[in-house]
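In what follows, structures are represented as structure tokens.
Values in this text are rule-based calculations from the coordinates and carry no lab data. Worth saying up front: this structure is predicted, and the values here are computed from it rather than measured. Cβ atoms are built from the backbone, for glycine too; each structure is taken alone.
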Structure 1
Amino acid sequence: MTSATASPDDAGGVPDPRAALESALREIAETADPAALEAVRLRHLGRKGTLARLTARLRELPPERRPEYGRAVNEFKERVAAAADERMRALRPARPAAGHGFDWTLPGNWRGLGRRHPISRIVARTVEIFRTLGFTVAEGPDIETVRNNFDALNTPPDHPSRDPQDTFYLEDGRLLRCHTSPVQVRYMESHRPPVRIVAPGRCYRRDTPDATHSANFHQVEGLYVDRNVSLADLKGDLSYFAAQLMGPDVRVRFRPHFFPFTEPSVEVDFTCHVCRGRGCRVCKQSGWIEIAGAGLVHPNVFRAVGYDPAEVTGYAFGMGIERIAMILHGVPDIRMLYENDVRYLAEF
């Protein structure tokens with residue numbers, strides 16, 4: 001075979017890309033099997049091959065000759081690569097017909113490893129943290145009764161959340177649960193105190209989708225019932241959770257609020273994970289992010305499940321998983337978590 005470095009172009013010994021191209025194409029055409037073709041391809045297009053030597057000599061030329069020489073080098077690269085691909089298709093054996101064996105010469109299809117969705121990751125991490133505090137996991141159905149979703153949770157008949165504009169009702173009178181709190185009712189009706197559970201799951205409300213709202217979202221419910229449980233226990237456990245999830249510098253704030261199923265009730269804020277409490281666009285310059293609603297379990301809830309409120313007390317909380325995901329990962333729009341864009345989800 002003829003060497004790829006053909007006759008010099010001038011007295012300085014600069015190789016001629018066109019002569020090198022003719023030599024390389026001739027070698028490719030003469031190959032008899034894929035292994036020999038790969039050797040020829042590496043000899044001309046490899047890191048130390050003909051193309052590398054041609055490119056290295058470009059800087060030795062006078063400036064006026066470099067454009068033409070560079071075009072010739074690019075032509076060498078493109079035509080040699082195309083000729084090698086075409087020759088490989090000609091040398092590769094034809095694919096066998098379906099049902100008549102397997103073509104071992106074909107490369108495998110590597111689709112890459114999948115990743116956990118950010119919501120699934122936060123749910124798993126939340127459960128892991130509360131397990132260290134002695135909590136166990138409880139689950140309940142997405143389709144609930146009006147009693148479990150409203151009545152047993154001390155929600156009055158005229159409460160706005162009962163309106164069909166806010167809740168998905170089914171034809172048989174049941175509904176898609178508005179929160180994970182019905183799991184409290186189901187668990188307490190089948191277990192005696194002490195109770196210490198977390199209940200992650202989906203919830204459904206007739207919210208208009210926007211950057212911070214979705215008709216389908218996720219919560220983690222927490223419930224601790226025993227003798228002499230107080231708001232101090234709630235504050236201690238949620239402060240520990242915040243430090244484990246977001247770092248030791250995070251602070252927790254409790255603000256008075258109202259929920260039918262807790263008394264007293266509070267809203268729980270964490271210092272903004274983005275600005276660390278200094279104020280930014282994410283926290284609307286307040287330095288705080290609302291994470292959960294919580295409080296001491298209302299005595300009427302205990303009576304509805306057969307517990308004696310004179311004997312036991314307890315706290316409950318419900319936190320939004322999407323809200324935590326948006327804070328931790330800087331997600332600007334909640335809808336991005338549900339569009340199933342693999343390119344975006346692969347960033348987590």
Structure 2
Amino acid sequence: MLSSIAGTKTRVLIVDDSSFMRMAIRGILSKDPTIDVVGTANDGVEGVEKALLLKPDLITMDVEMPRLDGISALKQIMAKAPTKVLMVSTLTNEGARATFEALDAGAIDYIPKNVTDSSEAQNIFREELLKKVREATRSRFMRIAPSLAGAGGIATQRPTVGASRPVGGSSRIHGKKINYVGIGASTGGPVALQEVISRIPMNFPYGIVVAIHMPKAFTGPYADRLNAKCSITVREAVDGDQVKPGTILIAPGGMHTQLLRSGAGLVVKTAPTAAYPQYVYIPSVDLMIGSMAEASGGSMLGVVLTGMGNDGFKGMQQLKQRGGVTIVQDEATSTIYGMPKACVDGGVADEVLPIGQIGYEIGRFMG
């Protein structure tokens with residue numbers, strides 16, 4: 001079973017070697033009337049066995065476990081009985097690296113686990129867990145394409161995702177001048193972004209900035225991972241960075257990122273979340289793309305990839321008002337068609353493309 005049937009409860013299996021975490025996750029999920037915890041498992045071996053036996057709609061999977069770790073268990077489940085899996089990851093560099101490996105192997109998303117016992121941390125974990133489970137329930141189930149796994153490629157179960165569906169037309173889009181590229185993403189974004197930038201040539205002449213909803217501990221390791229897998233340089237942005245050709249800057253997690261005009265170019269300005277309480281998502285795609293549109297005078301390409309909610313729509317709207325160009329990911333290849341859909345419905349998407357074509361389309365602006 002790949003997704004819950006409308007009107008029925010989402011059946012969840014909890015896999016974690018910590019009895020405390022199993023009880024905590026069960027306690028949180030059991031209070032939601034739309035969720036049914038159908039079982040728990042103490043390690044990866046038992047997790048695989050119960051996944052095959054119970055056929056849940058969704059599995060929460062700890063990363064570090066005895067006998068069989070979470071990533072190995074995930075790979076076995078994907079091979080034997082593909083199921084939506086939500087990884088439960090520690091907020092460490094090691095946890096981040098394992099999480100991205102799990103996403104490459106087919107996990108749909110992750111939930112950061114804060115091991116402190118403060119009531120604030122527990123409340124944050126509770127809210128994030130429920131939000132992520134609900135998102136995963138509504139998400140499109142993706143399968144890793146065997147020929148692309150490990151090369152940053154993804155594919156959906158639907159076979160007809162190769163055809164583009166232009167809204168404004170490629171010739172009109174590529175007739176416009178750009179100097180910068182801003183990309184935003186959320187749920188499903190780590191794998192989708194890797195797919196996009198792996199297809200951008202290393203001599204791409206325009207600076208690129210990415211805002212993807214991630215915690216502070218994850219954006220650095222994520223940038224390092226992308227840098228190792230792609231021909232173009234990728235690194236986490238820091239306050240005062242200049243946006244330069246040949247480099248992709250990843251907005252740091254846990255704070256907001258703006259782009260400001262400095263002389264003939266743009267510079268990164270980071271700000272604490274308290275400075276912009278109106279932005280719910282962190283780092284804000286709206287703030288990043290909107291500020292870049294203003295600072296560049298609209299001479300930029302805005303790209304919105306898969307993600308829940310509508311973050312990015314207002315930024316893309318500001319960009320269109322300044323004469324910029326926009327591309328969004330199509331529904332067929334989006335894990336969650338929330339952020340791209342908001343742009344399409346709001347009339348600010350010049351072109352709607354499957355994930356496998358977006359990087360190529362960005363590269364065409366070199367001409």
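The value 0.05 for FRET efficiency 1/(1 + (r/R0)^6) of positions 61 and 285 (r between Cβ atoms, R0 = 35 Å, to 0.05) was derived from one model only; which of 1, 2 is it?
The read-out comes from structure 1.
Between 1, 2, which one scores greatest on volume of the Cα convex hull per residue in Å³, for residues 53-260 alone?
When volume of the Cα convex hull per residue in Å³, for residues 53-260 alone is calculated for 1, 2, structure 1 comes out on top.
When distance in nm of label points 7 Å out along Cα→Cβ at positions 221 and 253 is calculated for each of the structures 1, 2, which structure yields the highest value?
1
If FRET efficiency 1/(1 + (r/R0)^6) of positions 45 and 333 (r between Cβ atoms, R0 = 41 Å, to 0.05) is calculated from each of 1, 2, which structure is the one that comes out at 0.35?
1
If you work out FRET efficiency 1/(1 + (r/R0)^6) of positions 117 and 237 (r between Cβ atoms, R0 = 25 Å, to 0.05) for 1, 2, which one comes out largest?
1
Quick check: 1.8 is what I get for distance in nm of label points 7 Å out along Cα→Cβ at positions 229 and 245, calculated from one of 1, 2. Which structure matches?
Of the options listed, only 1 reproduces it.
For which of the structures 1, 2 does the calculation of Rg/Rh (Cα atoms, Kirkwood Rh) return 0.97?
The value was obtained from structure 2.
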